[in-house]
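Asker: Structures incoming, each one as structure tokens.
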Structure P
Amino acid sequence: MECFVGLDVSVKTTSVCVMDAGGTIIREGKAESSPEAIAAFLSGCNGHYSRVGLEAGPLCQWLYAGLAKAGFPVICIETRHAQAVLSARPNKTDRNDARGIAQMMRVGLYRPVHVKTLASQKIRALLSGRRFLQAKLLDVENSIRGLLRNFGLKVGMVTRAGYEERILELIEDVPSLQTIIEPMLAVRQVIREQYARLHKKMLALARADDDCLLLMSAPGVGPLIALTYRAAIDEPARFQRSRSVGAHFGLAPRTHQSGEIDRRGRITKNGDETLRSALFEAALVLLRPQAKPSALKAWGLRVAKRRGMAKAMIAVARRLSVILHRMWIDRVPFRWTDEPVQA
């Protein structure tokens with residue numbers, strides 16, 4: 001008997017619905033949100049599982065890997081697409097959501113999502129931790145600046161290395177502020193040390209990865225951007241055409257076409273925001289006057305002359321995403337020629 005399964009995952013428990021090819025519910029219930037518990041629940045049904053569906057979410061990668069290892073044909077589905085389908089149901093409950101996902105599996109009404117490999121997940125975890133500490137370091141520094149400004153003490157322009165010395169100089173004659181600011185400086189020092197630790201690990205990881213070294217041959221692409229791109233793409237072969245990469249990560253214009261109306265709007269901003277930001281940063285570096293000349297830079301400057309620098313950065317970011325994917329597939333470094341770059 002052919003069976004289809006819908007999983008509505010939450011932190012503690014997962015609602016499970018098993019449905020046959022005719023739409024009849026064979027079994028449903030709850031299981032602990034772990035691959036072993038869900039696999040044990042599904043093993044209690046006699047039948048051949050054709051599809052096991054779950055929404056993309058914080059636990060989906062762990063559950064997907066565990067269920068796939070157990071031999072189940074698990075599919076991770078796109079969250080917004082699933083929500084659009086499930087919103088047609090009048091009552092939203094975990095049980096109804098599991099039933100709805102099972103129906104989506106049965107009729108094939110779903111959009112699969114690529115689940116990152118373990119290596120890419122580890123890279124993303126490293127970059128996320130580094131980004132978190134960097135943000136907290138800036139928060140502490142800005143908070144100290146704000147507190148001192150209330151008393152007319154202005155920090156001004158100062159390097160990160162000379163920041164603490166400048167703060168101590170300002171509060172030297174104000175004991176009441178010392179009791180407040182010194183603990184904050186201690187916290188800043190700890191965060192700075194741990195941030196430097198993760199930053200060094202990030203640099204070492206990029207320099208030891210052949211794919212990252214290949215990507216870093218392109219203009220504007222350093223270790224951080226190369227690792228971000230590698231983790232986001234994960235498996236370059238999953239894109240049949242390099243041109244699809246820019247649209248996949250939200251760098252294509254939004255389209256509204258109906259009847260005689262055909263409008264192009266701003267970029268969709270779908271997909272991985274961190275990669276989109278990294279590509280914008282690479283485009284900014286690439287278009288600087290002091291950047292090394294290249295066909296890509298010349299093309300970007302021509303776009304900037306016609307449409308403005310903001311749109312040129314978006315265009316260069318999109319084209320760079322396409323070029324990096326082609327470089328990765330062909331295992332060819334960036335070509336510094338004056339020939340037009342095709343994308």
Structure Q
Amino acid sequence: MATRQDVARLAGTSPSVVSYVLNNGPRSVAPATRERVLSAVAELGYRPNAVARSLRMNQTMTLGLVVPDAANPFFAELARALEDHAWAAGYTLLVGNSVDDAGREAGYLRTFLDRQVDGLVLIPSHGDRPWRTELARSRVPRLVLDRALDGVETSQVLVDNAQGARTATAHLLAHGRRRVGCIAGPVGIHPTVDRVTGWRTALTDAGLRAGTGSGGRTGWEACPDAAPLLHGSFGRLDGYRSGLALLSRDRDVDALFVTSDEQAAGVLRAAAELGIRVPEDLAVVSFDGIAAGAYTSPALSTMRQPFEELGRTAVRRLLARIRDPDQAATRDVLPVTLLARGSCGCPEPAGGEPQRQDAGAVR
């Protein structure tokens with residue numbers, strides 16, 4: 001196995017210069033010498049000792065990411081964007097899947113801290129967070145993505161969920177729909193709260209009433225003229241179940257704002273089983289913009305989250321905190337974009353390819 005000394009001999013330089021080239025410092029190296037060193041590294045197949053390098057530089061060049069559900073395409077696409085930008089910056093991304101379990105989430109966080117990752121990206125699961133105090137005590141730079149996290153000082157990268165939901169609902173109203181229900185995610189988490197708020201605001205702006213709960217005394221029975229609201233998980237199964245429950249009970253609903261594409265896929269299945277045509281009888285706009293939404297039938301109209309920009313911004317902010325741990329926490333809120341397809345009544349693009357539109361525009 002080749003050593004740093006072997007590389008230095010072949011390149012006609014010293015081991016220290018080899019180290020400067022491979023570590024990009026701390027001293028500069030002449031371009032010609034750098035090229036000789038890199039050629040020698042390639043010829044000998046030299047691989048630096050990562051453990052020794054980490055001890056020497058007090059860096060592991062790794063980042064940890066914990067997601068609530070790796071099987072959800074939204075988190076998979078978000079993780080891919082983070083990985084791409086981390087890799088481009090010279091970091092390896094380690095991913096833990098909490099499956100929305102607080103104990104498993106805590107286990108991954110402790111594992112990443114024990115492995116001395118240089119930074120953490122966390123998408124918190126729904127429910128208890130027993131690890132919050134431990135994370136608050138940690139000096140590891142961290143960033144929360146997609147959801148708010150109370151009680152821990154940290155940078156955040158989010159999208160404008162409220163405005164996106166308002167835009168989606170306004171677009172359904174622009175199609176002439178008047179009873180626009182909402183199938184929402186879990187109660188109390190940041191994306192759900194803001195997206196329901198945006199849906200409610202758009203209805204209020206149009207002089208319409210929005211329901212306040214999930215059926216029964218807080219929903220249909222208390223406010224029969226209000227547009228219905230049902231909460232569930234962000235998955236397809238709950239979307240299907242909520243779709244069946246809502247559409248079976250309230251056949252006057254002529255449009256739905258659904259808070260995730262995964263839920264919306266289940267809603268489309270429920271509508272088909274009930275003989276409700278989309279978009280003729282029921283217009284649908286969802287949220288996230290995952291790739292699979294272009295290939296449902298009809299293709300999903302959706303508020304697309306900027307995956308690449310989310311990944312780029314999160315990695316840039318986290319690396320800045322790694323370089324300067326005392327830097328003040330930041331909060332970025334990125335816009336989302338309406339992709340108008342067939343499920344809302346806009347023309348169906350060939351192959352489900354998205355069409356960007358302004359908020360209220362109907363083609």
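Taken together, the values in this text are just the output of simple stated rules run on the coordinates, not laboratory data. Since the model is a prediction, treat every value here as computed from it, not as a measurement. Cβ atoms are built from the backbone, for glycine too; each structure is taken alone.
Asker: Say we calculate percent of Cα pairs over 21 Å apart, for residues 64-191 alone for every structure; which of P, Q gives the highest result? Before the final figure, lay out the partial values.
Answerer: Numbers: P: 63; Q: 46.
Top value of percent of Cα pairs over 21 Å apart, for residues 64-191 alone, among P, Q, belongs to structure P.
Asker: Kindly point out which one of P, Q the value 2.8 was derived from, the read-out being distance in nm of label points 7 Å out along Cα→Cβ at positions 120 and 136.
Answerer: On the way: P: 2.8; Q: 1.3.
Answer by label: P.
Asker: helix-only ellipticity at 222 nm (-39500 (n - 2.57) for each DSSP H run of 4 or more, over all residues; to 500) computed as -17500: which structure among P, Q? Before the final figure, lay out the partial values.
Answerer: Details: P: -17500; Q: -12500.
Working through the options, I get structure P.
Asker: Okay, moving on. Quick check for you: by volume of the Cα convex hull per residue in Å³, for residues 168-303 alone, which of P, Q is greatest? Intermediate results must be reported in sequence, preceding the final value.
Answerer: Details: P: 215; Q: 89.
Ranking P, Q on volume of the Cα convex hull per residue in Å³, for residues 168-303 alone, first place is P.
Asker: Hey, another quick one. Hey, relative contact order in percent (Cα under 8 Å, 6 or more apart) derived from one of P, Q reads 12; which structure? Before the final figure, lay out each step's value.
Answerer: Numbers: P: 12; Q: 15.
Working through the options, I get structure P.
Asker: Distance in nm of label points 7 Å out along Cα→Cβ at positions 32 and 272 was computed and gave 3.3; which structure, P, Q, did it come from? Before the final figure, lay out each step's value.
Answerer: On the way: P: 3.3; Q: 6.9.
Checking each candidate, the match is P.
Asker: For which of P, Q does P(r) over Cα pairs in 20 Å bins from 0, in percent, calculated from the coordinates, equal 24, 42, 30, 4, 0? Numbers along the way, then the final one.
Answerer: Values: P: 24, 42, 30, 4, 0; Q: 27, 45, 21, 7, 0.
Attributed to the structure labelled P.
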